[in-house]
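Some structures are shown below for you to check.
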Structure I
Amino acid sequence: MKISFYGAAKRVTGSNFLVEHQNTKFLVDCGLFQGDKEANLENWNNFIFDPRDIDFVIVTHSHIDHIGRLPLLYKNGFRGKVYSTKPTKEFADIFLEDEYGILADFAKENNIEKLFDTSDILGISNQFESYDYYQEIAAKNNVKIKFYDAGHILGSAIVEVIVDNKTIIFSGDLGNPPVPILRDTDFIKKADYLILESTYGDRNHEPYKDRLLKLERIVEETCNNNGTLLIPAFAMERTQEIIYELNQLIKEGKVKNIPIFIDSPLAIKVTQSYRNFPTYFDKDALEWIKNNEDFFDFPELKFIKSSEESKKLDNLPGKKIIIAGSGMSTAGRILFHEKRYLSDPSTILLIVGYQAKGTLGRLLKEQTKQVIISGQNVTVRAKIEIIEAYSAHADLERLKYWVSKIEKPIEKIFLVHGEPEAQDNLMHRLQEEQGIDIYIPEFGETVEL
């Protein structure tokens, strides 16, 4: 048995792992590379393997860096099943449709062919076969699959694969509990081999209790300045968590009389789809539902659907909160608001998620004072705030703790989904503290298990 690392190797995005055993070949994830122009162009490279030879695909969750090249896989001849959780299937349909427009625009700007067509999105959607957590899935040639709750986004999964009595665990993206709405990340009892994410392997987030206090302070400062709070937020999970917590602050009387605008058609679709999966919610969210309360519906909250409504926000006087995509400020309506408001010193830009190298979000996080947005030079006078605790990824201590719960011995851990500094730090900490054999694969490398 062998595994090849065709994405998320010494980088965060582009999740794609090929497992081969006897006459069976299957993928875990098939995601987009994200970041600067060079990274985006990598998505047009041919697959290193022949998609027609792949028997099936397992998807950990619906983020585009885990599913974004599935339509291309279908376009190039893949016709096997795609195994996922039920929420992942619904959200994948939404995200792939949205990403199609972004990729089509990128192709036009760079005078290249579209990566795939809408027929390929429909084609791959029809290949999905979805399951709940903890159901055993019998795939081809006695490969057994089971999903556990990763606590990263709704429907996200840790994947257990059993082949010839060997257990391979793909962590996917592990969550950062406790967070609103989601249940805590499951612990895994056994793993012969572990493919482990390492996005935050070199740092720790603020304590969860501090993030709500910090959000409250930032909103208060926005109100005192009669300014604008901009939050570039991923349409999935981050937006819903922030809505949930703003509602909580309003209910407790800690935030008053500030309009909150969700300016993201994608986030609106996702938020509506959340209501279809209450059985995946945590106890607190279920208590809201039991009391006939909707944490996505309160007087201060308004969903902005049309581009005309969105443009009007830039001329709306007074204090306000605008939550818009994309989360790394690479596309979407947040760019128009950043172009308008970043030069205003009464503005606060709140960063609440991972920012890949080469993105505008990364530049802003690094306090760059001159940026280019849609071809226009913008001087950044806004205050930049960061709440790492809003990250949907486990931090260093959580990753170590999660690994410590797995029965030893683990034959080997492969670190993926991380920049080199984070991976090196996590590798040394796990080796020193838990005595586990750790390996950091290169892109395109094949390893015998």
Structure II
Amino acid sequence: MTSCADHGKRHNPKAWKPVAGWSCAGVPFVFLIAVVRRHYLDYPFADQFHFIPLLDKAFTGTLTWGDLWAAHNHHRLFFPRWVMTTLATRTHWDLRYEVAVNVILGAGIFLWLSYVLLRSAKLLKGDPPYLLLPLVALLVFSLNQWCNWVWGWQMQIFMAVWATTAGIAMLASPKAGHLHVAGALLLGLFATFSFGSGMVYWPAGLAVLVWPLFWKARVRGVWLVLWCAVAASVLVLYVLDLEALPHTRHNPATFLAYVLVYLGANVTLFRPWAALPAGIGALGFAAWAHWSLVRARRIPAASLAPFTALMLYAVATALLTALKRASWLGPQQAAAPRYCTVSMLFWVGVVYLLWLMTRTEPLGTGWVWRWRYRRQAARLALAAVTCLTILSSRQGFYSLDEHTNVYEPEVRRLVLDDLDELPPRLNPTGAPLREELAILKQRRLAVFRPEWAHAGKREKAPEE
């Protein structure tokens, strides 16, 4: 005989939400794979040419740990270089493999964020927000960061963001133990020596450790001391023999505008004039929401800590980037697509805060009364973020398609005509790259791989 409880489980009216949430979240990922497969860059571009002498050493067996450790534009790219040289020596530098790593890391970022979202919601003892997963997927897999998805060199950014997301998730676990802290420390090393923004992982992690103080709860002093000691050691190691940033006198207004555009550009179609007010509004809302939630203390500290840390990471990265670029390139440069991979974490935090505003159960009667009308505003804001994210991704797709249409013919001309100089469009820096091009040809790497040569012969045969 079937019990009533079993019957209820089989016909649970809310059972469709997990299926719908995960299924809809898969759509942006599948679309991303389809676009990247068609539009990925199968040729070295810009900074990637600086990697070619390193590859030459890898093929001759003279590559050293010092080569992997050496700074590049004030970044320590130890782990990305190690992965890229390993892939290149086994595939004749088939750049599809690097792009595949980018997509896999993006999927890992989404899974960690989804895990943190569902875990944090579970602490509130309400229905899990499965229907938020598609919006998180739209943010993570958005084509607004198109150059990072299709350019293997940008693996460094995805590595740092993945390690940061995973590390914060471990550290902010409600049942965090010594293994969680050890894992977070190791991921901090990975983030720091993958990309420069990894340096701000350490203050973000420290925020997680001290967060219980705002709820008048106990913190682990041993963990704080260990975290600060490791962080100081890693940062000293990072700056050892590193060239100092040039002394620049920053205009405070320009500096602040750069940070705000950096944060707001993710959902404003790369328009600096729209990103500035979006950054002001989102940052102001985040500050007000945190102040309200901390003052009320009606939700568990652990349900908010990971998102607070990820938002701090994005803001700190914006500040770090502004130190180097604000006075030189101006606030408009902060709307570059490649920064969206980091600022996306800030908007995931904004989405979580908006979702908290739509809830009433865990916040108490008085809280419900004060937030009754704000709940509707939060729902409208979530809908607006969804629409703007879709539009920004659409704009990113057009930018990527335009890039492909401009550069693909130049790459084919480089191969088919066996040019000794890079066409100007493939060399935006204008630096002399004859030696690097000669290495590519000699080693038959990237676009000079055997399969490219065979394809070129097939294309050229009808013309002859």
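If you work out distance in nm of label points 7 Å out along Cα→Cβ at positions 394 and 434 for I, II, which one comes out largest?
Structure II gives the largest value of distance in nm of label points 7 Å out along Cα→Cβ at positions 394 and 434 among I, II.
Quick check for you: by Cα Rg over 2.2 N^0.38 Å, for residues 74-305 alone, which of I, II is greatest?
Ranking I, II on Cα Rg over 2.2 N^0.38 Å, for residues 74-305 alone, first place is I.
Identify the structure, out of I, II, from whose coordinates distance in nm of label points 7 Å out along Cα→Cβ at positions 98 and 250 was calculated to give 2.1.
Value 2.1 for distance in nm of label points 7 Å out along Cα→Cβ at positions 98 and 250 corresponds to I out of I, II.
If mean count of other Cβ atoms within 10 Å over residues 226-233 is calculated from each of I, II, which structure is the one that comes out at 14.9?
II
Of the structures labelled I, II, one was used to calculate helix-only ellipticity at 222 nm (-39500 (n - 2.57) for each DSSP H run of 4 or more, over all residues; to 500), giving -9500. Name it.
I
When mean projected area of the Cα convex hull in nm² is calculated for each of the structures I, II, which structure yields the highest value?
With respect to mean projected area of the Cα convex hull in nm², the highest-scoring structure among I, II is II.
Coordinate-derived values only; no laboratory data. If you're wondering where the values come from, they're calculated on a predicted model, not measured in any experiment. Cβ atoms are built from the backbone, for glycine too; each structure is taken alone.
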